[in-house]
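Nothing in this text is a laboratory measurement; each read-out follows from the coordinates by a stated rule. Computed from a predicted structure; not experimentally measured. Cβ atoms are built from the backbone, for glycine too; each structure is taken alone.
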Structure I
Amino acid sequence: MPRPLPVLPKLARRPRRRPDRLLLAFPRISPQWELGALGALMKPQLKDAISHQSATQPIPKKLREQVETALGIVDERLGYRPAVHWPESGDYVFAIEVSPADLVAAQALATVLSARLADVWLVLGRLFVREGRFFRRKRGYRLDLVPAANVHLPRPVRAALNGVLRCEASTSKPRRSKPNSAAR
């Protein structure tokens, strides 16, 4: 029996407009806390996710030195050294404007910065970076941060940054590796 309504063909979606400039920044308020607060506004039973946490991110000691060191590493290995803006107040501790042509180098800089500034969130456009890993918001109306599976540094960039991308002062729990089955 045929359907009573005609089947409408799915048309191609309009491509998303690419921004002229991106921002690589260190927000004063944790993006994870912000999304938890939005979730708590929509569903009050989710308020436990933020009720006992501080909204502000901890600002590491010697932040400017660590940022300058990371900029020096990326400049030496990739030839990319953007200007850093240090506003006295506002949403961000520091901000770097990035053109779309320099996106790969900016991703490398974000990875190096987040590895040196452990346990803080950085923002690169619509992506979030923590401890050298990229995250994005879950698709749809979900307010969860999930690992961004489609963001990768190209092989030559990873080779240039070899040995730099380890998190040094992370307070999060280390991952346990599975025991070797041959050792049993």
Structure II
Amino acid sequence: MKTSQSDHQAGVIKRGKKFQTYIYRLIADEIKDPRIRVLQPNCATTYPKNKKPKKAAFPCLQIHTAAGSIIGDTDIVIYDTKLKKPVIIISCKHSVRERITESLYYKKLYDEIYGSKIKLFFVTADPDTEFGTEKKPTKPRILATREDAFVFSTNQETSFGGVVKPIDTLINEIYRVVSL
């Protein structure tokens, strides 16, 4: 039985949301520090200038433009209540397929807004082991290394090393970044 492109896309979206929810629960269940808030904003939220809600959801993540305000590719955000700002943006993607560039772009926008470096954690199932190896890196691995972004993979077949780490190190890295 042949599936249509829209059926395929619906499956991709469903798989992505399921993966994002899994990662969110993994983090939220483990983080016990009251200084750390784990947020899950709706990255599809856009507000044209004339239709802004009275109180914007997640105002700390709003990117304002002449056309309106958006929240970038921020599937999960680690918010430091002491600093009163986001310190880690976590982008969850079932597969990479060059999507890391969009996450890196939004990270740069948030760096501009906050005048400081916000850490990007890219979490993936990496089913096609798209990060190469440290000796033979692919474009996504090179970009992650260049921008000091960490990649966490749930696939044990991924070649770990450098910025590419196994998922079981994610919580410790969150605590490390928040303690800086």
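Taking distance in nm of label points 7 Å out along Cα→Cβ at positions 11 and 35 as the criterion, the highest value among I, II goes to II.
Which structure, out of I, II, was distance in nm of label points 7 Å out along Cα→Cβ at positions 147 and 163 derived from, given a value of 0.8? Of the structures listed, the value fits II. Taking 9.9 as the value of mean count of other Cβ atoms within 10 Å over residues 83-90 derived from one of the structures shown (I, II), identify that structure. Of the structures listed, the value fits I. When helix-only ellipticity at 222 nm (-39500 (n - 2.57) for each DSSP H run of 4 or more, over all residues; to 500) is computed for each of I, II, the one that comes out at -10500 is II.
Across the set I, II, mean count of other Cβ atoms within 10 Å over residues 75-82 reaches its highest value in structure II.
Each of I, II could give Kirkwood radius over Cα pairs in Å, but the derived value 18.9 comes from I. Given a value of 16 for relative contact order in percent (Cα under 8 Å, 6 or more apart), point me to the structure among I, II it was derived from. This figure was derived from II.
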